[in-house]
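Please find the structures below.
Bear in mind these aren't lab numbers, they're just calculated from the coordinates by the rules spelled out. Since the model is a prediction, treat every value here as computed from it, not as a measurement. Cβ atoms are built from the backbone, for glycine too; each structure is taken alone.
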Structure P
Amino acid sequence: MSRLRLLFAGLRYALKHPWARTAQVFLLILLVLNGAVLSYWWPAHREHQMLTARIDSQRRAMVEARRATDIAHAYAVARSSVSLLEQKLDVSGGQADLVTSLGKLATKRHVRIASQAYEEGKAKNEYLPLYLTIGLQADYLSLREFLADLNSLPAWVEIQEMNLEQAREHPGLLKASLRLLTYRKIANRPPQL
């Protein structure tokens with residue numbers, strides 16, 4: 001207890017020094033100034049927080065409205081594309097028609113068909129899947145346009161697998177190996193009960 005009294009006594013004595021009194025006045029002025037700044041800053045800070053929260057909620061509402069609009073647009077596009085898809089799936093042409101269509105598309109896009117292999121899958125409902133493994137050789141731009149135009153074929157064609165590599169013989173060309181899937185409607189199939 002005596003050590004604590006000695007400490008307080010020493011502190012009181014040090015505070016009686018003129019520089020210590022000047023520091024006390026300076027600290028008191030800083031404390032009042034800090035309180036004045038805080039009384040101005042606190043309402044402005046709260047108003048800023050409320051404004052930020054309001055902007056965030058309006059931004060979320062705008063994003064949700066835009067997302068709803070995009071979904072509605074995508075739904076309308078998909079709905080209008082259903083008839084086209086049904087028309088493409090209703091094609092009853094065979095392998096020869098697909099070969100002819102792919103050949104015309106390859107010629108149009110300056111793509112060379114290097115190899116073709118066909119395989120029929122098991123019938124699903126009234127459709128028979130036809131798998132086509134095709135080797136192509138072209139420059140990048142022609143190959144990209146060929147792939148983009150696959151949806152212009154009269155039958156539904158989807159790419160299941162694709163491998164690209166640079167042609168060793170020709171530096172500017174790519175070799176592509178594609179596995180395509182198309183469906184053919186089975187002709188004269190009795191309806192299932």
Structure Q
Amino acid sequence: MIEAFYPHETAIAAKFEKVLRQFCTEEHLPLNYEKKIGQEGAILFYSAEIAQSINKHYPKGVLDESVFADASQEDLLCYVAGSYLREGDDKQRAVFYMANADRKMHTVGVMLARLGCTHVRMYNSGNNSIPTSFVLLFTPNSLVKSKLGIQTEISLADLPDDLGKILSLEEEINGEPYAAPNGSPGGALKKADHD
């Protein structure tokens with residue numbers, strides 16, 4: 001399988017299919033994938049050859065961040081925009097939500113910092129939470145705002161369902177000083193282990 005989408009993600013699946021075609025062209029792969037609708041309405045994309053080509057960037061099942069070392073600004077924007085489409089906020093706010101995806105969240109945060117965004121902060125719901133929720137808040141620059149369609153910055157207090165009350169700071173990605181939501185100093189920051 002290449003990718004699966006929930007039934008309510010038909011628009012995202014259509015955009016994915018467009019990107020999939022572009023990927024095949026760039027990688028000189030035949031467009032030999034199958035698109036199926038699963039029993040409960042999931043949208044599924046299948047191709048062993050395409051999946052194998054994508055998986056070469058995921059040694060040990062984890063994205064090899066070195067593939068982005070020399071990425072152009074446009075490449076970084078494309079990756080961040082794709083992530084925002086899937087894990088971003090549907091109210092056009094500067095936030096990403098992911099479950100059990102600390103490495104991907106970290107990668108997106110590093111890309112945002114490389115693109116010039118500031119105050120890039122990754123939070124998690126703690127090791128005792130299953131699934132572990134990750135939230136990435138940031139201050140977008142005009143380029144990222146435009147590309148992602150972001151209208152608003154938010155704080156932990158603005159998160160839905162009191163989510164902000166259970167999150168703790170995992171990493172300040174761009175190294176700017178962190179101030180706790182109440183204005184007091186945040187103290188020492190824990191650098192997450194991403195190896």
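Ranked by distance in nm of label points 7 Å out along Cα→Cβ at positions 32 and 80, structures P, Q are led by P, which has the greatest value. Mean count of other Cβ atoms within 10 Å over residues 16-23 computed as 14.6: which structure among P, Q? The correct label is Q. Hey, helix-only ellipticity at 222 nm (-39500 (n - 2.57) for each DSSP H run of 4 or more, over all residues; to 500) derived from one of P, Q reads -20000; which structure? Matching structure: P.
To test your reading of the models, identify which of P, Q gives 22.2 for mean count of other Cβ atoms within 10 Å over residues 104-111 when calculated. Traced to structure Q. Given a computed value of 56, 39, 34 for Cα extents along the principal axes in Å, which structure among P, Q does it belong to? Computed on structure Q.
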